[in-house]
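K.L.:
Take a look at the structures below.
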Structure I
């Protein structure tokens with residue numbers, strides 16, 4: 001799966017996701033943080049699911065209608081857990097994310113907001 005990891009995720013998560021075969025771009029490798037709107041737009045343009053710790057991306061998508069290719073938000077996981085949590089969620093919910101779902105994962109809790117489909 002194609003992923004864009006926000007700067008707030010650990011480089012360990014990047015390495016673990018790449019080791020399991022995912023195509024990963026980590027914003028932490030960029031010269032500077034371009035800001036949330038640019039990160040979300042780049043993920044969308046490159047057809048990548050955004051992985052973040054930041055709730056602002058969900059607000060951009062839901063409240064402001066910013067286009068995206070799925071958002072996975074991790075809450076309350078240590079840096080050393082982020083990669084394995086992502087791998088598990090992607091294994092089970094890649095199709096949801098690729099369809100534009102917003103998933104929030106906390107220890108013991110997984111919330112999935114399916115994309116709204118246009119009415120006929």
Structure II
């Protein structure tokens with residue numbers, strides 16, 4: 001099963017709350033519209049300022065505001081997503097929306113292959 005992480009940073013001048021609101025009410029809906037049929041899971045993991053373990057309560061700026069996880073139904077899902085996203089009409093719609101709330105120069109994506117520890121091995125079973 002293919003999986004992709006997408007690291008997203010909000011555009012300068014946009015609050016974390018505005019970023020999250022736009023993502024949930026616009027961009028996530030576009031993702032569901034164009035790619036939902038490919039996905040087993042579409043999870044958005046938000047990281048508000050001051051919530052990192054190393055911040056100790058400070059309001060430090062995070063490197064990314066959201067880590068999105070796409071889990072595809074089958075192994076060719078990411079290739080099909082790329083094919084659909086490369087369509088000029090779809091690409092135009094997505095890019096126009098991204099320009100409203102993302103710092104696209106910082107955002108990144110990559111496939112990942114999770115490895116989980118067995119909780120029984122460290123007494124968490």
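K.L.:
Tell me which of I, II gives 2.2 when you compute distance in nm of label points 7 Å out along Cα→Cβ at positions 15 and 47.
P.N.:
II
K.L.:
Something else about it: Could you tell me which structure in I, II was used to calculate mean count of other Cβ atoms within 10 Å over residues 63-70 as 18.1?
P.N.:
Numbers: I: 15.4; II: 18.1.
Source structure for this number: II.
K.L.:
State the single structure among I, II that was used to calculate mean count of other Cβ atoms within 10 Å over residues 31-38, giving 11.1.
P.N.:
On the way: I: 11.1; II: 15.0.
Value 11.1 for mean count of other Cβ atoms within 10 Å over residues 31-38 corresponds to I out of I, II.
K.L.:
Let me ask something additional. Starting from the value -12000: which structure in I, II was helix-only ellipticity at 222 nm (-39500 (n - 2.57) for each DSSP H run of 4 or more, over all residues; to 500) calculated from?
P.N.:
I
K.L.:
When Kirkwood radius over Cα pairs in Å, for residues 23-70 alone is calculated, the result is 12.3; to which of the structures I, II does this value belong?
P.N.:
Considering all the candidates, the number was obtained from II.
K.L.:
Where does the value 101 come from, among I, II, when volume of the Cα convex hull per residue in Å³ is the thing being computed?
P.N.:
I
K.L.:
Could you figure out which one of I, II the value 3.7 for distance in nm of label points 7 Å out along Cα→Cβ at positions 79 and 95 was computed from?
P.N.:
Traced to structure I.
K.L.:
One of I, II was used to compute relative contact order in percent (Cα under 8 Å, 6 or more apart), and the result was 45. Which label is that? Write down the numbers at each step before the final one.
P.N.:
Values: I: 26; II: 45.
Clearly, the read-out refers to II.
Read-outs throughout are calculated quantities, based only on the coordinates presented, and are distinct from any laboratory measurement. The structure displayed is predicted, hence computed values, not measured ones. Cβ atoms are built from the backbone, for glycine too; each structure is taken alone.
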